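Participant: Scrolling down, you'll hit the structures one after another.
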Structure I
Amino acid sequence: MEANHPNPERLHARLVEVTEFSDKVFTVVQRLLAQYTTNRSAFLKYTLCTIINSSSSHLFFLLPEHEDDRSEEDQQVWGMVTVNICQTCSSPRAWIDDFVVDENYRRHGLAHTMMDQILKFAHYLGAPSVMLTTNPTRVAGNQFCKAFGFTDYETNVYIYRMPIGNKGI
C-alpha cells in the first residue's frame, strides 16, 4: 500500500480530455511517462502539441472527481491515457496507449474508472472494438486487461524499427 493512501479505498475520479498545451501539461505527461516507459527520447513539446491538436488522437488526464474549483496549476493528475481513433476502409479502430495511473494512487480503482470511461468514449465514436498492447512482463497490467474483458487477439504484430538518428516528428 502507498504511504499517501494507507486505506485501499476506492478513489473517485473523472477523465478529462486535454485540449490545450501548457508547460504544466507537458510536465505532467513527462512525470507519468517516466513511470510507464524508459523510451521517452523523442517526446518533445511539439509531439504533445501534435497529439492535442489532432482530431484522431485524444489525450486524457484522470483527475479527482471534485476539483472543479481548483486552478489548473493546483489540480492533481492521477493518471493519463491516449486514445487513438482511426477510420479504415473496414471500420473505425480504437487504440489505447500510454495508459498509466500515478504510482502514488494505484490500487484504488482508478485504472478501472479510466478504462470504463475510455470504452464509453470509443463506443460513442463508433468503434466496434478497442485494442491495446501490454508487455508480457507487466503481470498486473495483463491481469487487469483480462479481468476487464479484453481477450487475446489472434494476429501477429510486427514492428519495423527506423534507423538510428530518425527522431520522428
Structure II
Amino acid sequence: MKCTKCKKEKKQNEFEFRTDRNSYRTVCKECKNERSREKYEEIASKLSERRKEVRKLNKEEANRKARERYWKNREDFLAKARNRSGYGSSNPEAMNKWKEKNKHKCAAHQAVVRGVKNGKISKPDQCQVCGSGDKLNAHHHDYQKPLEVIWLCIPCHKKVHSKYFNSGGV
C-alpha cells in the first residue's frame, strides 16, 4: 500500500484498519501519529495561553478557591505532607537564617520564656480564645512589647497567623 501523505510504499500492517468502514486508512500510522502530535501541540499551546490569561484575570478567585479547597480537605493535605520525606526534620541552616533575619522576634520569644520562669508573666491553663486546655503558645501582636502576649492553643494560634482567617480573625 502507498501512503497518501509521505508517498512511500509500505506494508499493510503499517496502516490502521478502520472497522467502521471495513478498510485500511490511506495514511500510514507514522504519518497519522505525526499529524496527531502536531495538532495536539497546537491545541495544547492555545489552551495553555488561554489558561494563563484566565488565571491572570481570576487570580484572586483562584486563590480563594484554593484556600477553600485546602481548608475543606486540610487533613488530607496534612497527611500527604507528613508522608513526604523530610517532614518534621529541622533544617538548621534555614532556622539560623530565619533567626538572623528576625532577631527582634527571637528576643521577644526569649523574653516570654524568661518572664514565665521569673514569674513576671503568668501562663494560664486554658486558651484565651477557645478555652482548650491543650499546650499553649504565647502570641505577640507587637514584638516591640515582648511581655504583652495572649495565650493560644496550637490550632487557634495557627488560625491567627493564617491569611484565610485574618479577615475575621482574633
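Participant: Here relative contact order in percent (Cα under 8 Å, 6 or more apart) has been calculated and equals 23, so which of I, II was it run on?
Facilitator: The read-out comes from structure I.
Participant: Can you spot which of I, II the value 7.0 was calculated from, given it is distance in nm of label points 7 Å out along Cα→Cβ at positions 20 and 140?
Facilitator: Working: I: 3.4; II: 7.0.
It must be structure II, since only it matches.
Participant: Given 0.25 as the derived value for FRET efficiency 1/(1 + (r/R0)^6) of positions 36 and 76 (r between Cβ atoms, R0 = 30 Å, to 0.05), which of the supplied structures I, II does it correspond to?
Facilitator: Working: I: 0.95; II: 0.25.
Only one of I, II returns 0.25 for FRET efficiency 1/(1 + (r/R0)^6) of positions 36 and 76 (r between Cβ atoms, R0 = 30 Å, to 0.05), namely II.
Participant: Then there is this: A value of 44, 36, 32 was computed for Cα extents along the principal axes in Å; which of I, II is the source structure? It would help to have the intermediate numbers written out before the result.
Facilitator: On the way: I: 44, 36, 32; II: 94, 35, 29.
The correct label is I.
Participant: Something else now. Given a computed value of 11.6 for mean count of other Cβ atoms within 10 Å over residues 100-107, which structure among I, II does it belong to?
Facilitator: Numbers: I: 18.2; II: 11.6.
Going label by label, the one that fits is II.
Participant: One of I, II was used to calculate helix-only ellipticity at 222 nm (-39500 (n - 2.57) for each DSSP H run of 4 or more, over all residues; to 500), giving -9000; which?
Facilitator: Working: I: -9000; II: -17000.
The read-out was computed on structure I.
Coordinate-derived values only; no laboratory data. If you're wondering where the values come from, they're calculated on a predicted model, not measured in any experiment. Cβ atoms are built from the backbone, for glycine too; each structure is taken alone.
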